[in-house]
Structure I
Amino acid sequence: MKITATQHIPENYVSFWKLNFDSKRSTLIVNAAALILLFLFGFAFAILIALLRPGDQSLNFSISSGSLKEGLIFLAEALLITIVVMLVHEGFHGIFFWIYCGKRPQFGFKSYYAYAGAPGWYFRRGQYAVIGLAPLIGITLLGILGALWLPDVFMMPIYLVLVFNASGAAGDLWVVLRLAFCPSEMWVLDQGDGVEFFKPQIVNPPLQ
């Protein structure tokens, strides 16, 4: 029988791990990881696009001292792409929340991030792994297809989309990595601004 998300888990399940994106500690860790991933994926995707499009010079990052206008245009473009990527990224999460629970997910904004969640719904480990990785895999595949088929003028925006999306998945990757070491019978609750894991409580038998 296919297991779908549920709003009620057995009474013997207890919380054993929580990630709150509003806490200072979690914010610091996720932002530090995102910064590291920004450089790693920036290098990796530059190499990937160079391999996919040999001879293409559209990812030339050099800006001369007299090209202030071009620099400002680039910054404006990067800001716009960041916003679009954030929205599409959460949209991918939302699609799979909807698939698994059959209800429209909740979207929202905090001071520095957007989020998608399904308050009150519990997901199996495999389901939540798909939800967590969907934006990274989906947007990366779309970006690679774009790099293969679109004209040179689109390469810089595609590159920025790939890098910003992958580095922005730092929190998702943290949660999915944590899932890999959890029991298969666990349930995951995602309230949008935080994730909580539940597992069966082990009750020691009374001493004879």
Structure II
Amino acid sequence: MLKTSKILGLILLLALLAACSRPYRFYGTLYDRPGPAGEISGTNWDDTPFRLSDLRGKVALVFFGYTFCPDVCPTTLAEMRVLMQELGNRAGDVAVVFVSVDPERDTPARLAEYVPAFDRAFYGVHVPLDALASVKTAYGVIAEKNYYDKEDSAAGYSVDHTARVYLIDPAGNLRLSFSYATPVEDIRSDIEHILRE
């Protein structure tokens, strides 16, 4: 009897060790060759200069959108707020960066009305139009204006854009991205794993 219980205990211990030694499986889409994230330079919603490289040492979650977006952008920013709450004490190790793909309308003043409504700690970045193309290329972002008939809307146009959240690790490398509506708990798990590395 004692021999059988020792064997069962040893089997259980080996099973636990095997489970612990399994590599972590990310929920986000990993880049085959993580490399330095493209620099993003502009003006934050509070009129201070912004440079993505100044966030080294933190996980940065970068999302491209615009303030007149009817659905994807406010939903994503609301989910980022929930994520930061769920990270608790680790939230200070993470930065959320909203980059406008509509710099003509999304001035820093407009971003100041929009971004802090989700979280005052979030960055809302205005990149000048002449610099935005290279930033979009660096991240593989597509953003195209879709014009309305004049009588349809006072806004004049919407912007069809890539709806992914890009994760830059504390070393400044673009590691993975999350598709729209990835569950908050999955993003949190990936962030916590990267912060433990």
Structure III
Amino acid sequence: MKLKVCGMRSSKNIINLARIMPDYMGFIFWENSKRFVSNLTPDLGEPVKKVGVFVNASLEYIKECIEAHKLKAVQLHGNESPEQCGELGEVDVEVIKTFAVHREFDFSEIAVYESVCDYFLFDTKGELRGGNGLHFDWTILKDYPSKKPFFLSGGIGPNDCVAIASIIKLNLPLYAIDVNSKFEIEPGFKNIQSIKEFRSKLNNEISG
């Protein structure tokens, strides 16, 4: 199971987190976020993939950030169309399309994105474009109609390992767990020890 830690800002915290090698580390390039990244981010080394999180951004801005921050993946967290996702096909990055999920979420809307994205990400629909600290009803994932691998996000915390393991047992293409606010000391600054313990506990639950 892959792990993505999102919403990083502090250079020292970023470097310390990179030492425990999460699979993905997310940086938010949306000015309305309290985790918005305005400075250059440090090099993480090859094992950790940098993800840029964007909300209805222009292709030019996304490309600028890919170049400046050496991004390996782009997460589109707004109302981006399949055509806009497809435009990133000319750039050598993984494309992750986010969907805000609520109880009445209709999975049929993901179909038009199948051919233009590498992964989907399911987050909780809330007041903010992510970082709401809330779960959606994970039981609706049993109706997931696709074979496209996906990230699970939305208020995931240290005590969710058993629930995540139960989702895995549904034989879904769950690719990665995306954590953010529940592991923060303050917005953009993560408790690395807590993340280490979570990953260990989750791996134990999955293997058990």
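Readers should treat all values here as calculations from the given coordinates under stated rules, not as data from a laboratory. Everything quoted here is computed from the prediction, not taken from an experiment. Cβ atoms are built from the backbone, for glycine too; each structure is taken alone.
Given a computed value of -11000 for helix-only ellipticity at 222 nm (-39500 (n - 2.57) for each DSSP H run of 4 or more, over all residues; to 500), which structure among I, II, III does it belong to? Working through the options, I get structure II. Calculating distance in nm of label points 7 Å out along Cα→Cβ at positions 51 and 147 for structures I, II, III picks out II as the one with the greatest value.
Which of I, II, III yields 1.07 for Rg/Rh (Cα atoms, Kirkwood Rh), as computed? Traced to structure I. Out of I, II, III, which has the highest value for distance in nm of label points 7 Å out along Cα→Cβ at positions 67 and 115? Sorting by distance in nm of label points 7 Å out along Cα→Cβ at positions 67 and 115 in descending order puts I first. Work out which structure the value 36 belongs to, where relative contact order in percent (Cα under 8 Å, 6 or more apart) was derived from one of I, II, III. Only one of I, II, III returns 36 for relative contact order in percent (Cα under 8 Å, 6 or more apart), namely I.
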